[in-house]
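Computed from the coordinates by the stated procedures, all read-outs in this text should not be read as laboratory data. Just so we're clear, the structure is a prediction, and the values are computed from it rather than from any experiment.
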Structure P
Amino acid sequence: MRELDPALRRAAHSRLVSRRIEVMTGVQAQEVTENCVKLKDGREIPTENVIWTAGGRPNAKVRDLDLPLTERDGVRVDRYLRVEDRPGVWALGDCAAIPAAEENGNSVPPTAQAALQEGKAVAKNILAVVDGSSEDLTPFEYRPLGQMVELGSQFAVNEVMGVKFSGLLGALFWRAAYLMRLESPQSKARVAADWLLGLFFEPAVTEIRRERC
């Protein structure tokens, strides 16, 4: 996956600093206690609330299938998105390890824009096979359209078609692009209404109660 452009990274860092958010890299959490997070390098972060997130990985279900997998459990496919040694089987999206067109050993990033392009490529190639034109398969080549990172409802850093911009304009563009990618008109209406209401009301607070046994 491509790294964020240095200019966008600086803009994002400045925004995080202004919100008193510190990002630590190159270190792992070793233990979470009731009042702190212990890091592997010996440091401790005093806290009462811990929120954990992780990057995308292939669905664990693929390990139960008779498919060739990589070390990270991605289904091995060729440049036409056909599963290796499995005639008539195709794979795409987060569960597929799709080789990059540059043949540098990297894989296509498991992002939404990549998956949309993969879906169209798979559909064309399957139709070619159904029509008896297996020799006319088209190799998949990922074309990144840009990067967009939202940092709050009024700030985002974007790189679209080589153009870099950030701030409120970036946030508005991010939301417009998000709405355009939603297929269902009902989903578009719900998301837009939620954003509109957010301009007039405070965010809802969810309370999680811990019951004693």
Structure Q
Amino acid sequence: MRSLLIVSLAIFFLSGCASVPPIPVDQRSVAPGSKVTRSGTTELALLGSAVTVGDQLPDVRLVDSNLNFVNLSSLTGDQVLLLSIVPSLDTQVCERQTTQLGETELVEGIRKVTISRDLPFAQNRFANETGFDDILFLSDFQKADFGRASGLLVDELYLLARSVVVVDREGTIRYIQVVPEISHLPDLPRAIAEAEALLNK
């Protein structure tokens, strides 16, 4: 009887019936500086100076996965920036968001950047484990300067709100999606389309 139970459980798991449900992709957006939800019920305010489309990308200093300081403004000029902003790489949704970015082959002229408040060591470990060497990982761990300068710092959690930002070659923000429910994925294909459209302007 016991062996029959074990076989039945094995068939159940291998059949995919016990697979993790897909993570919802959200097409909606809220404004930086407003609110997001967690688990659909808990409202969390977004702190800081809210940016909007048409604003310049905040010129703040972040730290890359090799402990080098990087000014965001130094990344603009010859490339369109696709900023994928996540709360923490060590969570399922953030890992999936970053994996989608890493597995997507972009046209030349678009630079992939992931920003989180993870320690640079954690970002370096993630980059090495995944092999996504075309993503520039930047950490806002020190004082959350990026979060505060963009209106994307989640109150209470002090993590960054899940979002995608597209910045043109002049450093102007051209597209923002701040995911209203923190456990949902952003509409990455839409952001990529927005970035590709800027290459022709």
Structure R
Amino acid sequence: MKYKWLNRQDNQKLIIFFNGWGMDESVVKHLNPQDYDVIMFYDYNSLNIDLSIINGYAEKYLIAWSMGVMCASLFEIDYHKSTAINGTLKPIDNTFGIPEKIYSLTIKGFNLKSSEQFIQNMFLEKITLPEIKREFENQKTELIALKSYNSNLNFHYDRIIISDSDKIIPTKNQIAFWGVEPNLHSGHCPFFLFKSWSELL
């Protein structure tokens, strides 16, 4: 697992963002940090990380998106508040996530064209698509690695955000897992509807 500081100004409050599969900061770099430091965890080819890098903050807030919702559950961090966005703790599941057959076919047929199609499918609105600067092979191995992780199903999220038109993790499967109705008109990636990180807390 890798990390990148998106804002580091010695603030007392820290937002920890667990990104989605295959992503980098392109989808969130426009968000205003205000009085929060922000660190992004991404690239789940492995889950090795030195958590001492987030020591010293009075308050820690979690924002997890897509596959990051599962990955965040695997770390023992004391959060002041946590938000799950368009993901579940069973992200590869016929009822509660991406259907297993579709996920397996995605791995089997993964190529540069399908990677670009995935990015297009993340959005409902017409926007200039972000340029994701991740190596193709790195994305593919991450896709495979994610199949081997098992969520901490006891992990608690305080706020659940579900888009009504998610083509990646089907909206109906998110509803089935959380028991929460869609509360955002968007596709899988909703970040361009927001201006600041605090709106997601």
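What the table below lists for this structure:
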read-out: Per relative contact order in percent (Cα under 8 Å, 6 or more apart), the highest-valued of structures P, Q, R; value: Q
read-out: At a computed 18.4, 69 (Rg and Dmax of the Cα atoms in Å), which of P, Q, R; value: Q
